[in-house]
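Just so it is clear, none of the values below were taken in a lab; they were calculated from the coordinates. The shown structure was predicted, so the numbers you read here are calculated from the model rather than taken from an experiment. Cβ atoms are built from the backbone, for glycine too; each structure is taken alone.
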Structure 1
Amino acid sequence: MDIKQLNTFKIAAETLNFTKTAKILNFAQSSVTSQIKSLEKELDAKLFERLGKKLYLTEIGKQFKTYADKMVNLSEEAKSIATGGDEPSGTLIIGAQESQCTYRLPPLLKEFQQQFPKVKLIFKPAHSDKIAKEQLLKGDLDVAFIMDEVRYTDSLVVEPLAKDEMKIVASPDHRLANHLEVYPQDLKDETLLLTETGCSYRTIFENTLTKAEVYPSNRIEFVSIEALKQCAIAGLGIAKLPYMAVEKDISTGRLKELKWQSDAPAFFTQIAWHKDKSMNLPLKSFIDLACQMLKDKEEI
């Protein structure tokens with residue numbers, strides 16, 4: 001196997017589409033197919049399988065991707081040294097929820113691109129912390145930003161960055177908007193506007209209600225936080241969202257923070273990566289820069 005084959009496999013494993021892979025690498029699609037077949041023949045193993053019109057990695061393909069990533073990264077580092085330290089290049093695949101991408105990460109991304117203009121950043125939506133962690137474990141992401149309680153695992157390195165305030169919000173016209181205190185029991189007949197299943201703060205919100213034996217029957221689930229927020233503004237129900245996502249709307253009066261009376265664990269924005277991840281210069285620098293720019297030293 002050669003680096004050209006490995007890089008083609010790496011891109012194909014990320015896109016799961018040979019046509020897109022060919023466009024990214026500026027190859028003919030037949031060349032991509034030929035390289036993958038040659039690699040499979042050399043390994044004596046199927047790396048991809050096609051089910052219907054969709055392409056999937058086999059279990060061996062998923063395992064091999066981890067090693068392919070390492071070999072491609074090492075090759076790029078070796079080329080950089082051999083050419084006298086040319087600017088690092090390559091790709092970083094980052095997972096993050098919509099709220100992080102919109103409200104917290106833009107300054108970090110701008111600074112990183114100024115330092116590493118030849119490194120391509122690809123964002124993959126991680127609608128829940130559970131999905132982000134699964135993608136890190138499978139090697140589909142290089143690094144991810146998650147919002148959760150601080151929980152350490154054997155397989156992931158997790159670095160807390162900043163404490164996140166969570167707010168229970170509703171339209172200013174909602175019947176609970178001007179209550180001096182709002183308890184879980186007050187929500188028994190309300191419509192809940194919820195983020196996707198697996199989102200940590202949704203899970204804790206629902207667990208709080210269950211503990212209080214409150215089971216609202218009307219629940220609307222959203223993938224997009226912005227869509228959820230607009231529905232709250234329109235008066236469709238009550239939502240629990242990160243303060244950074246609703247701060248402006250609360251200050252302008254489009255949303256009202258309810259005086260929520262319930263204990264809840266502390267939430268933190270965290271950066272996480274696989275403990276066995278090969279640390280090339282761009283990835284290490286991205287993590288270091290995130291810690292430098294986002295870490296709240298008073299809260300952690």
Structure 2
Amino acid sequence: MRRLLAIVNSAAGSADDEVVSEVLAVLAGHADTVEARIADPADLPAALAEHPERDPVVLGGDGTLHRLVEVLAERGELGTRTVGLIPLGTGNDLARALGVPLDPAEAARAAALGEPRPLDLLRDDEGGIVVNAVHLGVGVEAARTATPLKPVLRRFAYAVGSVIAGVRTKGVPLRVEVDGRVVADGRRRVLMAGIGNGRSIGGGTPLTPDAHLSDGLADVVVSFATGPLQRLLYGVLLRLGRHTGRPEVTAVRGARIRVSGPALHLNADGELAGPISGRTWTVEPRAWRLAVTRTQPGTA
């Protein structure tokens with residue numbers, strides 16, 4: 001029987017007591033489980049240190065999962081502790097990419113009984129990590145607009161924020177290099193640049209629809225759609241996952257991505273950061289493990 005540490009983020013989007021109680025009951029029915037309640041992802045290091053022999057199962061959203069993997073990396077435990085995920089956030093994009101059930105009880109069974117699957121992550125030159133996706137440009141403005149809308153619109157907040165940001169944003173001069181190849185030279189305005197380990201952002205928007213989580217490469221999308229009608233069309237096609245076929249959109253794949261430009265703000269796994277002048281991300285193949293059932297897609 002596996003030994004699990006159920007980490008409950010009380011601030012997550014749908015972590016109400018009834019759902020949490022159901023999840024804990026399912027976990028306890030299949031594994032030796034203890035519970036750790038945290039009020040903030042900053043409390044994760046203490047919880048992990050208190051139970052070093054247990055595999056963590058996070059009840060929360062993408063932000064909590066991001067912080068958990070970050071802390072495991074800091075502790076040197078990515079290769080020794082398998083992560084379980086009960087998606088209780090508003091976006092749950094990594095869960096969607098992996099086919100982790102969005103039903104909490106089904107996700108709990110997968111976390112307790114599933115097999116460890118190795119997954120890639122992105123590590124930047126400042127030591128930060130990304131498990132799902134990082135993006136710059138209009139997507140960041142969409143996230144900033146969506147933040148105050150989340151309590152009311154939940155997963156649809158990002159879609160509304162995207163429409164508003166698409167009208168306001170006219171692009172920024174970015175330089176994007178992928179494995180040494182210049183994709184954007186810094187002179188032409190870029191509406192959005194995205195680096196995807198997973199497929200979607202913002203609760204299901206397929207930024208990099210062909211990405212795989214364990215192939216050793218990141219999918220990179222750069223949109224030069226800065227004209228008014230181009231921005232509108234890009235926004236519509238982005239929601240449908242059909243934007244990568246447009247002539248003003250470049251889609252490539254690589255293991256090392258460098259983005260630079262003036263006063264860059266970025267969104268990494270739903271967390272806003274910046275401004276910065278540049279950053280480099282490198283893929284670390286199969287660097288961590290998540291428990292999923294054998295039939296789950298997305299990790300090939």
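Work out which structure the value 24.4 belongs to, where mean count of other Cβ atoms within 10 Å over residues 201-208 was derived from one of 1, 2. Could you put the intermediate results ahead of the total?
Values: 1: 18.1; 2: 24.4.
Working through the options, I get structure 2.
Work out the source of 0.98 here, i.e. which of 1, 2 gives that when Cα Rg over 2.2 N^0.38 Å is computed.
Values: 1: 1.17; 2: 0.98.
Computed on structure 2.
Where does the value 4.6 come from, among 1, 2, when distance in nm of label points 7 Å out along Cα→Cβ at positions 9 and 249 is the thing being computed? Clearly, the read-out refers to 1.
Which structure, out of 1, 2, was distance in nm of label points 7 Å out along Cα→Cβ at positions 73 and 209 derived from, given a value of 4.1? Please report the intermediate quantities before stating the final value.
Working: 1: 4.1; 2: 2.9.
Source structure for this number: 1.
-8500 is what came out when helix-only ellipticity at 222 nm (-39500 (n - 2.57) for each DSSP H run of 4 or more, over all residues; to 500) was calculated for one structure; which of 1, 2 is it? Derived from the structure labelled 2. Once distance in nm of label points 7 Å out along Cα→Cβ at positions 129 and 233 is evaluated on every structure in 1, 2, the highest one turns out to be 2.
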